[in-house]
Structure I
Amino acid sequence: MRECGDVFVVVLVVAVTVLAAGGAALAQDAAERVLAVTVHEQQGLPRRGELVCVEVGEAEGPQVRNDRGEPVPSQLVELGGKRTLWFAADVDAGRSRTYSVVDGEPAAPADPLRVEGQPAQEEVWITSAFWRIRLMPNSANLDRFVLPGEPERVIFNKVGPVHWNPDVWSPNLNRPWRHTLAWKPAPGLRESRGPLLYVLERKGPLPEYDELDVEVRYRFSATEPCVWMESTTSILKDITVRALRNGESVFAPELFSHAACRDREGVMHSWKLEPHEEGAPPPPARPDDLWLAFYNPDNGLGIATIRLLVENTGPGGGEPTLVGYDHMMIGVYDTYDYWSRALVFPAGKVEDVQNVVPVPAGNVYREKEAWLVFRAEGGEPFAEVDAAAQRLLHPLKVHVQR
């Protein structure tokens, strides 16, 4: 198994296979193509507009054609010295389909992605058929979702952006709590934009914390409703912390009234969002659940985070430093509600600034998630989330012939 380039994707199996050309369209493409990419649907789920990614060389691509010889939406992404080709695949449940990569102009989707603005310098708006999304100036953190309709509905946060972290706090070192939203401007910024997808990367230390290196990647697609996020926090020097977290999203308190999660055993848990009383058991959400959602059954609004990877390693690949990691942090306050994964957050009052934990260099904390805005309505309010999780956690298998 391998990952496709520097951009964030679900892991795809890539192997060499023998292609038997079938039909006139395939025979015609065989003389022109540089690559043949066969995708296999093995989960019994129809796939429409699902993004497939393959690494390509300078002479490969960028037009992609289906088995009828028709161009399909595709786009080259060149980041970090790697060249990857993405295309939108349509595959029936339990079937396989072969796509040809040939010379020619890549096709755009029928409803192309639109990206306006320059990240870090100003706010950026990304528009698809599913949403409009704003990124903050300076940090380029995801600030809000605007959903189409009359009237427009907005998922937002009154005290900052929706996506806040990774973050760190070392009060015993007389340093403030810092999140990626404090980047001014975002370091190591790289982007690739086109009609099919927009990829944005940021990488560097958090302000006043050169002991850490933090990398955050977003991916937005014209053909998929999910927004993909990957973050990696690497501890470069020994440090003591009161808080070290990732996986945090923050929302205006009037938006959502309930929370739900599906654990790794497939069991559903749901509860009302209420302030946590001291001594009460924590909410049932765990850091590696299949998904976690906030929703409102009265207005049908919901947002979920689908967990594609949660990986923590210690120095030399050993045991990581984790404190307070047994459940998700879920906060309900007058000004905001939030969820967050506590990597290091010792029990006790937050104000106890001497209650710190040493985190040695070599610890690495990674996460890959997909955010999905959904309609929480009817007798199965989480059907859309479960269906998306099944697709994302069981991606198309991909074989490449050169």
Structure II
Amino acid sequence: MSRRLDLRWVFRVGGLVALVIAYAILWLKMLNDPVEYTGSDFITYYTVGVIANRYGFEHVYDFNLQKAVEEEIVGFEVADSNVMPHNHIPLLNPLLAILVTVTDEKYLLALCVWALILLQAYILAIWTLLRARPDRMDASPANLLAFLLFFPLFVSLMNGQDTVLLVLGAILLVSGVVKHKDWTAGLGLALMTVRPQIAVMLALPFLFTNRRIWWGFCAIACVFVLVSLAPLGLAGLNSFLDIMSTAVTGSRDTAMFNVIGFLSRALPSVSTSLIQAVGWVAYVLGIGGLCFLWKKARQVDERLLGLALILSLLLSPHLVYHDLTLLMVPLAIALWEAIGAEVLRRNDAAVVVLAVSVFLLLSFMHITMQRFVVYLFMDVLLVYLWQFPRLNYWLAAKMPPVVKESECRKR
């Protein structure tokens, strides 16, 4: 084995060990700090399960009841501004009710069990992603672990968020397009309705290129809506619509990682309403741009989907850190393109993913650096996927040729 291969092996193992140790420390630190674990987003999901069991599903979107239950959990009065309304579709509400029942209303136990459930769902999602293009990237343990240690994914687990449905949906969408399985792609878009603003931006362009995917999305999404909204009743439905109508307006804008967040921090003297208006205009223009691009392309491939996924995050009216887990999909697509162009070895894909996670983890220690690294990462992915033929040609000219695996076996 050459020195070069030894060095790659060191980077791979070193990155895996470093991230596992860092995540274990952060997780144990949270479990030993009541302020941290009750300040996690999971408290909102847990409260939904408690309310569903005690008062019925029709009351899960009652803000005052949610506030009372959260105060019972933390043991002191909570200001209205510190209570995050449950602004998520009710698809997971029955599962949350079962979770609270099984764990006997023990908050910490419920948090750990929920994290294990989400982790298993992520393993399934990543395995599906790695199986989408086996000619470019295999479902090896190294690749599976590298994507499983993607830093935003860990943040979503710490917060107990349902981001896994968003990621699984995007993976099914890409896999369905790559393998020409339109209903699989439609199912993926329907799962992404956990973030409706992202699902709509990705679904509408299919009206101009592949309407089977669009109609599949509409049919499956309607089934999800009917099944999840039925237990709420009329009163619960009204409460749900009230919360959803205000879910993406003025909610922690300066903490967002989208265009609205960038403008809010760069122009603090400008009114929130004006920045929100600019953000929504950018969002609508983004949908129009993707529709035009889809129609012009006639056939959508994984590269265009990768571009659309990044744009849907940047232009989304609401985007917090754990939603960045979705970036693992365009990252995988970028790696497919690099491996296909022979500017990156298949065995080096895991190293790239681990390196990205290490940089994101280190940047998390300082808020300014964190935002810079996140925007830089998204911009680099966006530029590469947009200009990958030229960039691959330039990289191939500047770098030594990649030796194919078949040639390595012959040697």
Structure III
Amino acid sequence: MTRQSLVVQVFVASPSDVSEERAILETVIVQLNLIWSRTLGLTFELLRWETAVRPAFAPDPQAAINDQIGSDYDVLIGIVWGRLGTETPRAISGTVEEFERAHARLKSHGTLPEIMLYFKDAPIAPSKIDPAQLKGVLDFKRSLSDKGGVYSEFEDLAGFESSLRAHLSAVAQKFSCATQTASLPTQSAPQAEETNLEEDEEYGLIDYIEIYETKIAEMTTAIDVINQATVRVGEQIRQRTEEMLSAGSPDAKTARRFIKRAADDMNSYADNIRAQVPTLSAARVVCFGALSNALALRGDFVGGDDQLRTLRDSLASMEVGTQTAKNGMAGMRTSTEALPRISKELNKAKRAVISQLDAFLGEIDSTQSTVSNIVEAIDRMLGNPRSTGSST
């Protein structure tokens, strides 16, 4: 059985180095369409040049894409990492040309298309770095502020997926509620029951909120354990220093004993962090995945702004807490790196602590970028979008 559904066309613009993100985008749209076709009477149609463009001849390849994709789509999603792509006769790259066409149309129309830009903030293998391409990315990113743009950043695939779900949910609800939706095309869309659902798609809003709250608690506990371990190792290092000073000018054997104790303390600290980071990472993925799914289900319910504000407040508190933890760990890393090269044992302990602190700080960066993106999506749902610049 079929029914009429509002169709919103989404065009993805990106270079070749974000193929995994493009695949995630397609998967997320397929999954969320199952919800939106029921709750919002809306589906997103993904336009990708690989599937939406037929073989053709034109002055250049990008011109063929422009001609066949057109400019009537409703949403542009741009994803950029370390490359901008191949230069065209009209722009520094095809991705930039697609953005500029969309931006010109937005300036002309005032409302469409929605433009959502994502920048991946993750290390690039040295062998794959193209300095000219990377400079182009940075220049393009800086230029967005002059255009009044808000972009999002993400650290890893899980953060991108959670941020994308939340942002698409905000956009979907905007289109569903807009008074001008009659101008968008409607097509016959299959009922969601005709598509195989994943097991967790039987979950409801309450289930997702409970998962989110449980995982937030797990993340908070893991951060607290690391914070306590940091305080403890700081006290231990102070104690070892006092022992050295009280011994006056100890012989080499006595000094090595003190140094070994300090190294053991530091190795124990590194082990504590090593044990908590996987827990923090796993909880983050589930936590924000559940929250973004909850936001996607918001169309099932009338009102709900109070709950959104409560969620936003909890995320804002988490932003503050993670920043405090980050500041403390960054200070500990600086102090550890500054320790002199006294012995092999201490040097190995230093490397272990720095390695684990880097892993923790990377996880905090991923958490903060995802939190910021979801907060931005909630603000849009509440009608309070951020102004210009990065959303992180």
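Read-outs throughout are calculated quantities, based only on the coordinates presented, and are distinct from any laboratory measurement. Just so it is clear, the structure is predicted and the values come from calculations on it, not from any experiment. Cβ atoms are built from the backbone, for glycine too; each structure is taken alone.
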Task: Read-out distance in nm of label points 7 Å out along Cα→Cβ at positions 237 and 333, computed value 1.4, structure in I, II, III - done: III
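Which structure, out of I, II, III, was distance in nm of label points 7 Å out along Cα→Cβ at positions 53 and 293 derived from, given a value of 4.6? Working shown, then result.
Numbers: I: 2.6; II: 4.6; III: 3.6.
It was calculated from structure II.
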Task: Among I, II, III, which structure scores highest (criterion: FRET efficiency 1/(1 + (r/R0)^6) of positions 253 and 365 (r between Cβ atoms, R0 = 25 Å, to 0.05)) - done: II
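From which structure (I, II, III) was Cα extents along the principal axes in Å, for residues 69-228 alone calculated, if the value obtained is 52, 51, 30?
Structure of origin is III.
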Open item on the list: When mean projected area of the Cα convex hull in nm², for residues 205-276 alone is compared over structures I, II, III, which one is greatest?
Closed with: I
